[in-house]
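Undergrad: Following are the structures in question.
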Structure P
Amino acid sequence: MSGNPDLLVHYILQTISIDEEIARTIASKFSSRTLSKGEVFLKEGAVNDQYFFLEKGFLRSYLLDIDGNEITLNFFSQNTPVFEVGSFFQRIPSQENIEALTESTGWVLTYSELNELFHTIPEFREFGRAVLVKGFVAFKNRTLSMINKTAEQRYEALLKSSPEIFQNAPLKYIASYLGVTDTSLSRIRKEFSKK
C-alpha cells in the first residue's frame with residue numbers, strides 16, 4: 001500500500017487557505033510510510049520523532065494505568081495527524097503507545113524536517129498552528145465529556161461522530177476510551193440496539 005500525495009495536498013488546503021503550489025511544496029517534504037496491522041508507531045519511553053499524516057487506516061494511542069491495564073486515549077482515522085504532542089515538541093520520552101489497528105498508510109515528517117519547514121515556509125507555521133488548535137479543541141471537548149456526559153451520551157456521540165471506530169477497534173479498546181467496563185459497554189450497546 002502506498003500513499004497518494006494529492007490527499008495530503010487536499011488536507012493542507014482544507015486546513016488553511018494557501019496557494020496550491022505552496023501546499024504541494026509542503027507535501028513534497030513528507031515521505032511515504034506504511035504500518036502493518038499491530039505495528040507500533042510509538043512505544044512508551046521513546047521520543048516521538050515523526051509527525052504522521054494518516055491517509056488510510058486506523059491507529060490508537062494508549063497507556064498503561066497503575067494496575068497495568070491498557071487505557072485507550074485516542075483513535076486516529078484517515079486524514080488526521082498522528083503524533084504524541086508532548087514528546088514530539090518537548091523532545092521527551094512518551095508516556096503513550098501508538099499502534100496500528102489496521103494496515104495504515106500515510107506521510108511522515110521528522111521533527112527536524114518539520115522545524116525546517118517552519119523556518120522556510122511561513123504558511124507552514126499557520127498550518128501547524130491550525131492543526132494544533134484543532135487537536136487542542138478536540139482534547140478539551142473529550143475531557144469535558146468525561147466529566148459532564150453520561151457513558152450513554154459519550155457512546156451515542158462517538159457512534160454519530162466516528163462510526164468507523166466500531167468497525168476497526170475491538171470493543172475492549174472502545175470501552176476503555178469511553179471510560180466504562182466491557183460489561184457496561186455491552187449493556188449500553190444492547191440498549192441502543194433496541195431504539
Structure Q
Amino acid sequence: MKYLVIGLGNIGEEYAQTRHNVGFMVVDKLARQFEVSFESGRYAFFAEIKHKGRSITLIKPTTYMNLSGKAVNYWLRELKIPVENSLTIVDDIAIDFGKIRLRANGSSAGHNGLKDIEVTLETQNYPRLRFGIGNNYPKGRQVEYVLSKFNYEEQKELDLMIEKAAEATLAFCTVGLSMAMNQYNK
C-alpha cells in the first residue's frame with residue numbers, strides 16, 4: 001500500500017525550528033530514521049521510505065503554509081494515493097504543548113494551511129495529526145507566537161514529542177487510523 005505524509009511548514013531558514021514548522025520537523029525525523037534525503041520535486045521536497053511493506057512518500061511543501069493545498073493535491077494525484085491514505089501533520093494552538101491528536105477529519109480550526117487544503121481538496125475528510133504547541137501568548141500575538149522558536153523548557157521535551165509523532169505516523173500507515181488513535185490520543 002502507498003501512503004502520503006505531509007509535514008506542513010514554511011520554507012526558509014527564518015522559519016526553521018519554529019512552532020509553525022513542527023510538521024517539517026516530524027517528516028525530517030522520519031527521513032533521518034530511515035536514512036533517506038529529501039529531493040526537490042514539484043511544489044515540495046519529497047523522500048520515499050519503506051516500512052512493513054508500505055511505501056510512504058514524505059513531503060514538505062515548498063509553497064508557503066497558506067498555499068499547501070496545491071502541493072497536497074498534486075502529490076495525491078501524481079502518486080495515485082487516496083486521500084484516506086494521506087496524513088497531514090500540523091501545529092495546533094488548541095492542544096496543550098506535549099500532546100498529539102490523530103483525527104480522521106475536522107475543520108481547519110483557523111489554521112490557514114489546513115484551510116487551503118480543504119478548499120483545494122473540496123473536503124474536510126482527510127486524516128491529520130495535530131501537534132500541540134500550546135497557546136501561551138498574549139491576546140493578539142498569535143502570529144508572532146506560531147512563528148517563534150520553542151523556549152528552553154519546551155526544547156527539553158521537543159525531541160520526545162517529535163519521536164512520538166513520528167511513531168504515530170508510522171502506526172497510521174501500518175495499523176490504520178483507528179488503532180493509531182487508540183494508541184496515541186491519550
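Undergrad: Hey, distance in nm of label points 7 Å out along Cα→Cβ at positions 46 and 142 derived from one of P, Q reads 2.0; which structure? All intermediate terms of the calculation are to be shown ahead of the outcome.
TA: Values: P: 2.0; Q: 3.3.
Corresponding structure: P.
Undergrad: Given that helix-only ellipticity at 222 nm (-39500 (n - 2.57) for each DSSP H run of 4 or more, over all residues; to 500), derived from a single structure, equals -15500, which label among P, Q identifies that structure? Show your work: numbers first, answer last.
TA: On the way: P: -15500; Q: -12000.
The value was obtained from structure P.
Undergrad: Determine which structure produced the value -0.97, -1.30 for log10 I(q)/I(0) by the Debye sum over Cα atoms at q = 0.15, 0.18 Å⁻¹, calculated from the coordinates; the candidates are P, Q. Intermediate results must be reported in sequence, preceding the final value.
TA: Details: P: -0.97, -1.30; Q: -0.81, -1.22.
Going through each structure in turn, the value belongs to P.
Undergrad: Match the computed value 0.8 of distance in nm of label points 7 Å out along Cα→Cβ at positions 78 and 102 to one of the structures P, Q, and report its label. Kindly include the intermediate steps, with their values, before the conclusion.
TA: Values: P: 0.8; Q: 2.6.
For distance in nm of label points 7 Å out along Cα→Cβ at positions 78 and 102, the value 0.8 is produced by structure P.
Undergrad: If you rank structures P, Q by FRET efficiency 1/(1 + (r/R0)^6) of positions 126 and 174 (r between Cβ atoms, R0 = 41 Å, to 0.05), which sits at the top with the largest value?
TA: Details: P: 0.75; Q: 1.00.
Looking at the calculated values, the largest one is Q.
Undergrad: Another question, then. Comparing P, Q, where is Cα Rg over 2.2 N^0.38 Å, for residues 30-69 alone highest? Intermediate values should be presented prior to the final figure.
TA: Numbers: P: 1.38; Q: 1.26.
If we compare Cα Rg over 2.2 N^0.38 Å, for residues 30-69 alone over P, Q, the biggest value is for P.
Computed from the coordinates by the stated procedures, all read-outs in this text should not be read as laboratory data. Only a predicted model underlies this, so the values are computations on that prediction, with no experimental measurement involved. Cβ atoms are built from the backbone, for glycine too; each structure is taken alone.
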